[in-house]
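Scrolling down, you'll hit the structures one after another.
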Structure I
Amino acid sequence: MVVLALVSLLICGLFFPLLVTGLAQILFPYQANGEIIELNGQNIGSNLIAQNFTEPIFFHPRDTPTPVSASGVDPDITLDDAYSQIPRIHYATGIPSDSLMSIVNQNEEGTLWIFGTPYVNVLQVNLALMKAYPSIYNSFP
């Protein structure tokens, strides 16, 4: 009985996780390492975890008092949440509201067929802002 428990522990607790981790690193390294995004050679965040954007010139991960995500680390916001942040960003940066709306719409991600609500990834939409308006965002990574 003890031998069976030890063998099971080694197979299930050591060898199998190492095998799965190794295969993931070989077959899907970008995803296995957390979908890390780089800008100018620096790691700036992950597509999978919300970043703590607090400056008024950026889209924020949760602008509403009641978060939709139970964990609070969801990197995505609804289109309505993104649209509601446009006036704040417009006043802080001077970027025209229609340009901000266009950036949000260009970064809209779909859902599965008819299920769910369209959304944007906050990090991706902020990166699009930084690339489109480098003179405003030049002091950030």
Structure II
Amino acid sequence: MSNSDVSDVSDASDPSPDRAASAYDWLGGEARVRSLVDRFYDLMDLEPGYGELRAAHGPSLSDARDKLFWFLSGWLGGPNLYIERFGHPRLRARHMPFRIGIKERDQWVACMAQAMDDEGVDAALSARLRESFMQTADWMRNQGV
């Protein structure tokens, strides 16, 4: 997926507040992206319903927190922090070592949806992001189930 799938929200018909220039801006910038990512990983640690997802991340979530924050910053239309550090995200290739089936896909999307709800992400932006997250998560699947 390219950044243009979610980052450009400048369309005049878009319901975003003040027609923000990007999803990153609409969300609230760096601090809000970091807060969303932190809530996502906190939920993964706290909620038993995300057990398979949590198990795939190993004992520490600190590297994953940073990498998702860096990635989402650029994907949402903010600074390309991930690309500056690692180059092209190559999402599918980087996730190939991990078992990603329907259950893991659904847990990832549900955990992010819960994090967006908990963080008070605008409903219109949340709906748009959920659709993009589901498309990306489904594309990442490397297992049939």
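Comparing structures I, II by Cα Rg over 2.2 N^0.38 Å, which one has the largest value?
Working: I: 1.40; II: 1.01.
Largest one: structure I.
Once relative contact order in percent (Cα under 8 Å, 6 or more apart) is calculated for every structure in I, II, which label goes with the largest value? Don't jump to the answer; show the numbers that get you there.
On the way: I: 20; II: 30.
Ranking I, II on relative contact order in percent (Cα under 8 Å, 6 or more apart), first place is II.
Work out which structure the value -18000 belongs to, where helix-only ellipticity at 222 nm (-39500 (n - 2.57) for each DSSP H run of 4 or more, over all residues; to 500) was derived from one of I, II. Numbers along the way, then the final one.
Working: I: -13000; II: -18000.
It was calculated from structure II.
FYI, it's all coordinate maths here, none of it is from the lab. Note that the structure is a prediction, hence the values are computed from the model and not measured.
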